[in-house]
Structures are given as structure tokens and as C-alpha cells.
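What follows is calculated from the coordinates using simple rules that are stated; it is not laboratory data. Everything numeric here is computed off the predicted structure, so don't read it as measured data. Cβ atoms are built from the backbone, for glycine too; each structure is taken alone.
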Structure I
């Protein structure tokens, strides 16, 4: 029988990035606030019979309102990177045209909060 020992943090290079990640639809919530448009997942969840219990992303984890506490928890985990996704319907509610300034302001606050806590922001555009 072979014995394995779990790797320790010091086994990794000093510049190794330890991180957490989230998905905008699954975490943000605020689905009808500050000018956010409808996403393909909002539409899918609204179709009867698509989601057995009727769940949707309108509130989700309410990261839109609770992100400072969420970032504090990430920092407490000892990570130094946070991968997040940007919800296009929050930035371009109609899919094209006018940019939603409130949506940009949210992501600006989110990134500022990461930087204040020493978390490297890694954005995914979806």
C-alpha cells in the first residue's frame, strides 16, 4: 500500500496564485435592479417546467449587495486571486447600444474591493 501525503502550501512556488472563482448568474442576484437586462439564463429559468423547483438567479447569493462580506471571506481563506465573471446584461442591458453605468459601477466597486484586500482580480467575460 502506498502512502500519500497531502501537498503543503510551502511545496508550491512563492508566486503561485491561490484563488477562488464565481459565476455572475449563480452569485450576483439583483436580477431586476440598476438597469440589468435579461440574460439567456434568466429567460430559461422563467420558462415553465425548465427548473423543477422554479429556482432562478434573481436573488442568487445576493453578491451584488453582499460582495464586501464575500470578499472578506475570500481573504480569510488565505487566497490571493478571485476569478469572477462579468454579466453582459448588467453592462449592455439591451445587448447593444447604451452602456449601463450602474453595471459598470458595480464591477468597479467589486474590483476595488478585491484590490483593497490584496486579491488579484481575474475577470471572465461571459
Structure II
């Protein structure tokens, strides 16, 4: 798919990504380097935490989400840059065996006030 420009988007348009499965090894590998907390590193230790079992780091799921967005058909011209988030929540834990995917919906199409040349 080629890059999309502002005029290529319509309200209600949806974009779906592929899926990324997370297993215990991937969860622990990410956590060991970037979020070394017991509930991300060790099944036994994780049982006695708020998660009651091994759970992926929220930052791991955020990184996977970014990959899925970049690889989806969304493809805004110039890339996904500086979008920002008003809210960022992890409503429930991601467990070994879960698969992550992203679905994006266009809610509004308007030129940027601060960067009108970028949509």
C-alpha cells in the first residue's frame, strides 16, 4: 500500500493490523531488559502479585502496538509521527498465549492548526 495523504482518509474508515502472539519467553525477554518486575519475569513470583500470574509489561504491549500500526494499511504520508496520546491505559493484563492486534478508526479529518502542511 502506498502512503496516504489527508484527502485519502474518510470518517469511519477502519484499518486492521495483523496479529502478534506473545508467549512467556517473549514477555520475559522484554521485561528483563526494559521492565524487570517480578510479575513480568517469573511465573512463580507473579502468582503472589496483583496479576496472579505472568503478565506482559504494558510498555511491551505499547511497543508491539507501534509495530502493528506501522505495518498496517494505515500508512500516513511521512509516517506515524508525533501523534501523542491523551489517555493511555492497560485495562487488563496480557498473558502468555494472547495475540495482539490493532484496529484504528478515522474519527475526524481536518488539517492541523499548527502544521497544516501535515494534515
Thinking of I, II, which structure, once helix-only ellipticity at 222 nm (-39500 (n - 2.57) for each DSSP H run of 4 or more, over all residues; to 500) is computed, gives back -8000? II
For which of I, II does volume of the Cα convex hull per residue in Å³, calculated from the coordinates, equal 156? I
Comparison of I, II - label where FRET efficiency 1/(1 + (r/R0)^6) of positions 28 and 76 (r between Cβ atoms, R0 = 41 Å, to 0.05) is highest: I
Note: FRET efficiency 1/(1 + (r/R0)^6) of positions 4 and 60 (r between Cβ atoms, R0 = 25 Å, to 0.05) at 0.10, derived from one of structures I, II, originates from structure I
Name the one structure among I, II that relative contact order in percent (Cα under 8 Å, 6 or more apart) of 43 was derived from. II
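Can you spot which of I, II the value 0.75 was calculated from, given it is FRET efficiency 1/(1 + (r/R0)^6) of positions 44 and 108 (r between Cβ atoms, R0 = 35 Å, to 0.05)?
Going label by label, the one that fits is I.
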Comparing I, II on mean count of other Cβ atoms within 10 Å over residues 52-59, the highest sits with II
